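Every number here is computed from the coordinates shown, using simple stated rules; none is lab data. What you are looking at is a predicted structure, and each value in this text was computed from that prediction instead of being measured. Cβ atoms are built from the backbone, for glycine too; each structure is taken alone.
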Structure I
Amino acid sequence: MSDSARITIRLSKDATDKLQKLVDEGEFKNISDVVRRAIEDFLASKFAPQNIERVNVNLPKKTVSLLLELVEKGEVEAVDLDDAIRMAVKEYVRRMVSKAAESEISDEIKKIKKEQEAGE
């Protein structure tokens, strides 16, 4: 017994042509795979754990190719492309938070020095 179900949908000719273009470009094996992926992505975003916010990022094809190459060569400690992007975003945020904290500390030190100079 299969654990899948068959559904039927109607799409505009324009939508169908665009789906077929993805297949023709070799990105997917057939239109069913395109639709299946779109539905799985939609469901993953709608049913993500409470502490997770899904974000879609559009990257230039060349950037994606370079990232995939780095992952495949093992030059990035990531399991797949999504993992590599997650790691890059986390590192970027960590750096920005660190810079913001350094700036706040620097501002606070300047403020204390001015107060000390004014008190002398």
Structure II
Amino acid sequence: MEDREEIREMYRQYWRYMIAKDTEGLRRLMAKDYRLRHMTGVTQSADSFLKGLRDGTFNYYEAEHDSIEVTVDGERASMIGQSRVLAAVYGGGKMRWRLQGTFTLQKEAGVWKFTGSRASTY
């Protein structure tokens, strides 16, 4: 599979794992030092974010993808995914969000891994 399509599929898989609360699956997609920056400005390590997914701080129910744009530069890549997501976070009720994830990636031993992401709305 071509790199750009492989990364697009990673993004789709990322959301399937988020909805299923499959933290082991998500962790396999992430580099060891992965960092997530929420739209609130809070930055979390992968382990901290995954703990929040497990304990119900973050709950995802559906994700419909509007756009997945990928740029590859050798062993590094960037991706912007735009998805309409049904979620309940930080104790709030279910809401539909237009979430944009701006991801960085790097190949590790020939396998693409997310190295970081920044969430915003679109």
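Suppose helix-only ellipticity at 222 nm (-39500 (n - 2.57) for each DSSP H run of 4 or more, over all residues; to 500) works out to -8500; of I, II, which structure was it derived from?
II
One of I, II was used to calculate relative contact order in percent (Cα under 8 Å, 6 or more apart), giving 8; which? Could the numbers behind the result be given before it?
Values: I: 8; II: 25.
Of the options listed, only I reproduces it.
Which of the displayed structures (I, II) returns the greatest value of Kirkwood radius over Cα pairs in Å on calculation?
Between I, II, the highest calculated value is found for I.
When distance in nm of label points 7 Å out along Cα→Cβ at positions 17 and 41 is calculated for each of the structures I, II, which structure yields the highest value?
Looking at the calculated values, the largest one is II.
Upon calculation of distance in nm of label points 7 Å out along Cα→Cβ at positions 25 and 49 from the atomic coordinates, which of the structures I, II produces 3.3?
I
Could you tell me which structure in I, II was used to calculate distance in nm of label points 7 Å out along Cα→Cβ at positions 57 and 73 as 1.9?
I
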